[in-house]
Structure 1
Amino acid sequence: MMTKKKQRRGTWLSLVFWTVASFVTLFPIYWMFVVSAKSRVELFGRPNFIIRSFFTENYTNTLADPSFQRYLINSIIVASCNALLVTTLALFATYALSRYKLVGKENIFFWTITNRMAPPAVFLLPLFLLFTQAFTIGDWKLYDTRTGLILLYCVFNLPFAIWTLRSVIDGIPKELDEAAMIDGANTWQILTKVILPLARPGLAVTAILTWVFAWNEYLFAATLTSVHARTITTGLAEFVTVTGTNWGQMAATATLTLLPALLFLGLVQRHIVAGLTFGAVKE
């Protein structure tokens, strides 16, 4: 009897905890949406958490702005290409490190993750010099280009992707590779016909996390772009001017930037739970 009461009490405490945690997490998003639905007069009046009348001009002005459209397209291209490139390279690297006997394999895994340990600000100056001076072909430079951002994000996202996929590849029995080799399959066929279908949940998780990292990145995008390759995160800073801050339109822009991420999450959500737990338990 006492055990059942303790279980119920633990269930209620867990419910209360996660309710409070969800409220704390989601309230800033709700407040951003409230701000986006109000005019300037309402914003500088008495604080109100309820939307009484929806001010649509914040959204219509944002959607009609050519700069917003360009920034949105840049972010989608950069984040999607980076996620595809990083996930592909991480699959190849993890398969090689998992299946082949390499000297110092564990040291290689540790070395890859050290690339994410240093603060990003440390790399700003050398990267700026590389983008503006070192990697130049005629008048073409990596500075203010989508290609530059895609390659740069690979440097920081690839170590994370390798470590994410490590348990996924290790969780696939090597006997499947041997059986495929007996049937005459080569390495490429093993990778595409055996490993790829089984590792699909882990690949989906790796792709979505890599995509979100590239989508949300601000520091490098603000420093290494100026006009043509600016992303949506850097575009938010343009609402802060010397004459004031357009909070309503800034909140509307931020709300609109959530939609592609939510759409991408919705497409791969069924793989996320399976991918996060893949390879966690071995018999």
Structure 2
Amino acid sequence: MYASSPGAATAPITVPSLAQRKADGSKIASLTCYDASFAACLDANGVDVVLVGDSLGMVVQGHSSTLPVTLDHVVYHTAAVARGLRKALLVADLPFMTYRDVPTALASAARLVAEGGAAMVKLEGAGYVLESIAALAERDIPVCAHLGLTPQSVHRFGGYRVQGRQASEAERLVAEAHAVAEAGADLLVLECVPAALAARITQELAIPTIGIGAGADCDGQVLVIHDLLGVTPGKRPRFSKDFLAGQGSVAAAVAAYVEAVRTKAFPAAEHAY
């Protein structure tokens, strides 16, 4: 089991402590999780933020996208994960169309917090979503925004593609990042954007950024647990790494990931765009 690593959590992680991590320059280690047993393993091995992602639709349910995931599904898995945690901050995804307007977003988030035990909810995009971010923040529900490759927009993107390569796209993402922060988001996931763009956004924002395929200069990193363990079927994304290879247990793989994030050994150049 995990013994210690630079910056390992000794007290429960909170929203203010994530902001302090950014101020201190201490990297934030995050992983997805969908059940109590894995939650306990992640918690015991130094993971700061545990995300019940709608990625469960692909890695748990076997769908080709996250779109079939329902709010009931995420509430169920969030409640299971919550039972396995003691220190890590629990974040839960708002699934497709569960934040299509402010009343729906408030009702959906209330279920994730009250029934699921989430400390923060995550939603994708900017634009009309800014109203929901502001409404949630005004009601003291912490929000994690998500920009770049937003999987719920897969049909509009025409697949899972890197976002922000063109100058106009990059400037739009910078503007959206500032907008979600100004609306009240406490955290921002940047997925599949060029490393230089993610570094710029991270430097400009006061809130922490969590990267996935966004280079090493974000304030933290997140991976899907199945990718970290090398059990995702088919071709795995470029930004993933099999941390179980060469390790003797799942716990050792999680600890190795946390250590690599803390010491900035992961992600390396080959994991970035």
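Highest-scoring entry among 1, 2, by distance in nm of label points 7 Å out along Cα→Cβ at positions 152 and 184, is 1. Among candidates 1, 2, the computation of Cα Rg over 2.2 N^0.38 Å that gave 1.25 used structure 1. The greatest value of FRET efficiency 1/(1 + (r/R0)^6) of positions 48 and 96 (r between Cβ atoms, R0 = 35 Å, to 0.05) among structures 1, 2 is that of 2.
The value 21.1 for mean count of other Cβ atoms within 10 Å over residues 24-31 was derived from one model only; which of 1, 2 is it?
That value comes from structure 2.
Assign the value 19, calculated as relative contact order in percent (Cα under 8 Å, 6 or more apart), to the correct structure from 1, 2. Checking each candidate, the match is 2.
Structures 1, 2 were compared on distance in nm of label points 7 Å out along Cα→Cβ at positions 72 and 200, and the highest value belongs to 2.
Out of 1, 2, which structure matches 1.8 when distance in nm of label points 7 Å out along Cα→Cβ at positions 80 and 256 is calculated? Source structure: 1.
Of structures 1, 2, which gives -11000 when helix-only ellipticity at 222 nm (-39500 (n - 2.57) for each DSSP H run of 4 or more, over all residues; to 500) is computed from the coordinates? Checking each candidate, the match is 2.
Laboratory data are not the source of any read-out in this text; all were calculated from the coordinates shown. Because the structure is predicted, anything quoted here is derived from the model rather than measured. Cβ atoms are built from the backbone, for glycine too; each structure is taken alone.
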